[in-house]
Structure 1
């Protein structure tokens, strides 16, 4: 069960439509509420009291599960990374598409989600990088791991594309994966600023499309 938003009383509303009262367990409610608040308001503006109020748990429950807000931030990031990993695996292992088609489909779907969320969420890895990479070393390390794992998965798809003859034999899949991921994060940030999908769609056709065409 995943949280979608907060209701007017600042209670988590889950994907099933259920408003959180006494379920799921308090730890999950804290993580769910923190995720929503950190997406909506940012890490720095999200306080412990706001999280426990939204989760409808006593303040003591927070410290029973998390020694600090920083630790909670890492847990939120890691859970986001795991969910992203599942989406990537589903897309990147789709045998009905060629490797380059898998990449195009994955990023098109990712851009659809950014637009569907009205540009209020974006990518949590990118959001936290902007907010915390210079202020929290533990979170920075978690961000590096999450980004590196994503880039590695993209690189493996590019290697498969190279092996299938879709990419130039001289292409370095790891280097290209880094470029694709970094440029996409920039497009997401620009879309959040402009509140339009133009940057994302332009990235799909002009950046990703050009990179894959130029090397095929």
Structure 2
């Protein structure tokens, strides 16, 4: 790798090459352009000085037992001089350069990805809160009956918990006769694209159910 620095400099991601003691022996231009340290400041230093979730001991423990060609991808925290640590994805591979074994790591800033994941998680929590708000059963299933979304009211009425219900087939939780009737009505709603309201009786309870088609 150290024989082809010009080639490595075409890589947009930051590239670190470390020896088996976790000492940095090469960095590409993306490293010095992004993290605020000069090449001279980094060469010879431990990888753990800028990858805050990597320790020299854990580095040696893993790579000393690995065969040439072994690779792994982990999430870490990369230290930038100007803005502190940021979340990164580190993809590393063990190579052999002559008689020397080296670990080549590409490091990608995933700050935006983490923000997007957090935003999606918050939206999912908000959606689940809205789903759980009604006192009536509320659920979404695919054409086969697989439960995509449901609220706590439904899971309690079916005698199970929400975690168990999601991903399972709704028809497995209701009487077969009722399941067959529901399938017919759902097929009709999907075919016509129109909502439908129906009533069915369980013991002394009359249940009113409205089915809405959701496409896309």
Structure 3
């Protein structure tokens, strides 16, 4: 089974600068509200110079999502390793679901610009003509596979895939609320959701 994690690749410093600027502008103004000229001016090069590195605006968005948002983190690398496990995963190696989502919240709290990019593109890509449409379809399919994978440590009788998918959807909503009103941290907002999703009466010892 494959995860949505992309392999690390070497990126030219100028390309990294272009991707970082593009991630910010796409997140703030959307794909259609951002022009290649806007990006080129922010980077400090000509539009022709920009196209030398990225070939097209559609390709640039794919680069940004794959190289910036999907960069490997400790939590998704742990999932990736277990998906490659040969045979049944022992209980002592399984991942605790509440801890997994707390780690996701902790990671994303440190990268608000990328969370804004993801949230904005996810909404825009409801349109099948959007260049990120297939990216989000494939991502949803990958997350569903992860939710159904036999790698999680959960109480007996708990429908793990349903819990996982509910938590993924809840995280999306919490992130939107956090971006709109960052008065409370993402982790603080997630703590409140966690208490509802993983009540101590059921999840004690599995947190």
Value -19500, calculated as helix-only ellipticity at 222 nm (-39500 (n - 2.57) for each DSSP H run of 4 or more, over all residues; to 500), assigned to which of 1, 2, 3: 3
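Hey, relative contact order in percent (Cα under 8 Å, 6 or more apart) derived from one of 1, 2, 3 reads 11; which structure? Show your work: numbers first, answer last.
Numbers: 1: 16; 2: 11; 3: 27.
The read-out was computed on structure 2.
Looking just at mean count of other Cβ atoms within 10 Å over residues 64-71, which of the labels 1, 2, 3 belongs to the structure with the highest value?
Details: 1: 14.8; 2: 10.9; 3: 19.4.
Max of mean count of other Cβ atoms within 10 Å over residues 64-71: 3.
Just so you know, all these numbers are worked out from the coordinates, no wet-lab data involved. Small disclaimer: the values here were computed from a predicted structure and weren't measured. Cβ atoms are built from the backbone, for glycine too; each structure is taken alone.
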